[in-house]
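Colleague: Structures are listed in the sections that come next.
Please treat every number below as a calculation from the coordinates, not as lab data. Since we're looking at a predicted model, the values are computed, not measured. Cβ atoms are built from the backbone, for glycine too; each structure is taken alone.
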Structure 1
């Protein structure tokens with residue numbers, strides 16, 4: 001029995017949901033997103049709440065129940081508030097700057113790393129060592145953050161590299177003399 005699936009998805013004011021068979025489109029202040037439900041779940045709208053229920057008692061229906069409810073909740077949350085990931089850059093001379101539709105990263109290589117900002121994603125650099133990635137689609141925001149982090153992952157000795165703001169880097173002890 002899904003604990004997440006039991007709860008309804010609340011629709012805040014300013015968000016409009018349109019259902020078309022197994023597809024739902026959400027429009028809000030941050031943009032418009034859509035998703036398609038699997039055949040193993042049924043979706044019912046009741047006022048300002050949406051209920052996701054399994055279509056039958058099969059194992060796959062029970063597996064998909066909570067996930068589809070979470071995806072719908074992320075859709076509604078994304079078009080109303082949006083999602084944000086914060087990255088920190090640690091290292092002497094390491095910095096980031098946004099120039100137009102490109103994120104310019106100096107990460108200790110012999111060349112600068114230029115990352116083209118995808119459509120629907122907004123990147124800000126409040127300081128040279130901080131990056132804020134925001135957008136309506138939670139998956140795309142997380143994917144962009146992971147791609148930027150992959151250019152120079154934090155190393156375990158000094159912690160140099162690009163890390164998530166809430167990430168803990170396990171430190172190793174250096175060589176002994």
Structure 2
């Protein structure tokens with residue numbers, strides 16, 4: 001999450017795909033008129049999920065057909081519709097780099113690289129957690145396992161004797 005205010009030039013660069021459309025000057029003027037909050041959302045199918053929460057960009061349509069959508073609640077008109085969402089994975093990567101230039105976006109492993117990653121990093125921790133789960137037989141196994149995984153996350157730095165130790 002990052003709060004910032006974009007200049008008209010930065011807005012023109014951010015909305016470069018809209019360049020040449022009638023609403024482009026008003027869009028860049030509005031988007032540079034005050035502060036905004038940029039966020040990176042991460043989850044399975046994040047783009048389609050966020051688009052569903054946003055609702056359509058047409059305010060009249062969203063208020064009538066999607067009254068619980070974020071744009072129906074916060075949008076004022078088609079230009080000031082409240083929120084933005086990336087239209088594709090490629091545009092999300094571009095927009096994240098634009099809003100968060102210091103963030104490193106790692107490629108998502110696929111195929112053998114994904115299997116290797118799972119074998120090396122996920123399976124050992126999950127196996128330990130499932131073993132402890134089967135030994136403890138808690139009343140609510142899902143919550144217990146979720147809590148165990150958070151507590152035993154190998155990527156979380158641990159404080160030992162006042163020294164931060166990065167676990168392998």
Structure 3
């Protein structure tokens with residue numbers, strides 16, 4: 001178990017959610033304070049967003065982990081409310097990472113979710129690689145993240161039928 005997964009677990013984040021969190025943290029990166037993300041949103045720590053954030057604010061590592069833990073639980077609840085089919089562990093981790101990155105509104109209105117809820121699992125996984133743009137610009141970080149999410153998702157999609 002990675003260090004971040006252990007620290008999330010210590011904050012009460014359940015095992016598989018903590019492991020997913022480690023993957024998400026890897027893709028989000030860590031900034032001990034606020035910054036502007038590629039689409040112009042003031043963001044903090046491990047991709048945390050809030051209307052209350054002010055640019056130039058320093059945030060301790062412990063506070064960042066606490067925000068991240070709350071964000072993971074919140075995104076997980078939203079994800080599970082939207083998905084109507086059971087998910088394998090791999091699909092769950094992949095879609096949680098995606099949901100965390102694009103937000104609930106984008107996830108809920110996506111073709112990906114429609115296909116997933118129609119039980120077209122492989123097609124849903126393949127939708128991930130379409131989401132590689134921020135403000136119309138293809139980002140290498142998103143290309144890598146989506147490829148990782150898709151690979152994980154496809155591993156889980158094959159097990160979902162067993």
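Colleague: Quick check on the output: 0.10 is FRET efficiency 1/(1 + (r/R0)^6) of positions 18 and 138 (r between Cβ atoms, R0 = 35 Å, to 0.05), derived from one of 1, 2, 3. Which one produced it?
Modeller: Details: 1: 0.95; 2: 0.10; 3: 0.65.
Working through the options, I get structure 2.
Colleague: Something else about it: Suppose distance in nm of label points 7 Å out along Cα→Cβ at positions 42 and 130 works out to 4.9; of 1, 2, 3, which structure was it derived from? Numbers along the way, then the final one.
Modeller: Details: 1: 4.9; 2: 2.4; 3: 3.4.
The correct label is 1.
Colleague: Name the one structure among 1, 2, 3 that Cα extents along the principal axes in Å of 65, 41, 23 was derived from.
Modeller: Label of the source structure: 1.
Colleague: Consider the structures 1, 2, 3: one of them gives -6500 for helix-only ellipticity at 222 nm (-39500 (n - 2.57) for each DSSP H run of 4 or more, over all residues; to 500) as calculated from the coordinates. Say which.
Modeller: Working: 1: -6500; 2: -13000; 3: -18500.
Of the structures listed, the value fits 1.
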